[in-house]
1. Identify the structure, out of P, Q, from whose coordinates distance in nm of label points 7 Å out along Cα→Cβ at positions 24 and 56 was calculated to give 2.6.
2. Going by relative contact order in percent (Cα under 8 Å, 6 or more apart), which of structures P, Q comes out largest?
3. Determine which structure produced the value 13.9 for mean count of other Cβ atoms within 10 Å over residues 32-39, calculated from the coordinates; the candidates are P, Q.
4. With mean count of other Cβ atoms within 10 Å over residues 48-55 coming out at 16.9, pick the structure among P, Q it was computed from.
5. Tell me which of P, Q gives 4.1 when you compute distance in nm of label points 7 Å out along Cα→Cβ at positions 8 and 112.
6. From P, Q, which structure was helix-only ellipticity at 222 nm (-39500 (n - 2.57) for each DSSP H run of 4 or more, over all residues; to 500) = -12000 calculated on?
7. Out of P, Q, choose the structure whose coordinates give Cα extents along the principal axes in Å equal to 55, 44, 25 when calculated.
Structure P
Amino acid sequence: MSLSIQIMDEIKTAMRAKDTVALEALRAIKSEILLAQTATGSKEEITADDEIKLLQKLVKTRKDSAKIFTEQNRMDLAEPELAQIAVIEKFLPAQLSEAEVEAVIAKIISETGASGIASMGKVMGLAAAQLGGTAEGKTISTIVKKLLT
């Protein structure tokens with residue numbers, strides 16, 4: 001089942017339950033999907049990889065907002081952001097732990113024979129392709145830097 005169909009079903013469920021936080025998060029996802037579809041100029045479905053990137057972007061923006069609100073002691077604004085993150089993350093694949101990501105990156109480095117920070121771009125490209133959706137780019141970048149230095 002495509003993400004847009006899942007989102008529509010969840011929107012209906014949230015409306016029936018009068019869950020405003022979930023409804024707001026689901027509508028944001030639906031909006032981003034529609035924007036991504038119209039950006040290409042066609043009404044075709046977007047790919048699963050694009051859907052995952054889109055969801056990760058939504059989670060990242062909400063985490064950034066929640067962090068800022070928390071730093072400013074505005075928990076009344078941070079809590080809805082954190083609740084929306086939980087709703088959006090239901091549609092993302094399970095995230096790998098740092099140890100699992102490190103093991104995959106170490107394997108990529110040994111296979112390519114990469115050494116030194118100069119080969120970081122090559123390792124990052126392969127790691128991002130292999131770990132797409134199961135780890136954040138920032139986590140991958142940090143681990144690649146650590147292993148290459």
Structure Q
Amino acid sequence: MFTNILVVCVGNICRSPLGEAMLQNLLPHKKIASAGLAAEKSRLVGKPADDKAIFVANEHGIDLSNHRSQQVSSALCAEFDLILVMEKGHIEAITAIAPEVRGKTMLFGHWTDQKDIPDPYRQSKEAFDYAYQLIDQAAQAWVKRL
């Protein structure tokens with residue numbers, strides 16, 4: 001059984017905070033967190049979620065105000081039973097950081113036709129709305145299986 005779930009994207013300020021908050025709302029008895037593959041490189045560690053992500057989340061009753069970005073690490077990955085990534089390429093990136101967690105790393109959109117969830121960073125509100133919709137569909141599909 002998966003009780004600890006890590007949601008991963010690139011900077012941990014757009015998609016993964018949304019995925020984390022959605023799953024936490026839907027699965028309050030589980031430990032859900034998020035992190036970014038390039039949060040350190042992009043100088044985003046400790047930063048809040050993107051303003052548009054916060055706005056779109058608020059429109060749907062989700063609060064991202066306490067979110068702070070963190071970097072994915074081998075030690076962090078070891079704490080979780082399931083690691084959900086936003087794009088197929090992120091699976092290889094996680095494997096490069098922590099090869100031992102490959103078997104517990106899956107696509108967030110696994111149950112929604114293996115869909116990648118495109119990064120809305122520095123794009124329009126519509127791009128954030130679209131990402132939100134895909135994350136919501138995928139989160140609902142995961143809940144049915146967890």
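Each value in this text was obtained by applying a stated rule to the coordinates, not by laboratory testing. This structure is a prediction, so every number in the text was calculated from the model and none was measured. Cβ atoms are built from the backbone, for glycine too; each structure is taken alone.
1. Label of the source structure: P.
2. Top value of relative contact order in percent (Cα under 8 Å, 6 or more apart) goes to structure Q.
3. P
4. The read-out comes from structure P.
5. Only one of P, Q returns 4.1 for distance in nm of label points 7 Å out along Cα→Cβ at positions 8 and 112, namely P.
6. Label of the originating structure: Q.
7. Of the structures listed, the value fits P.
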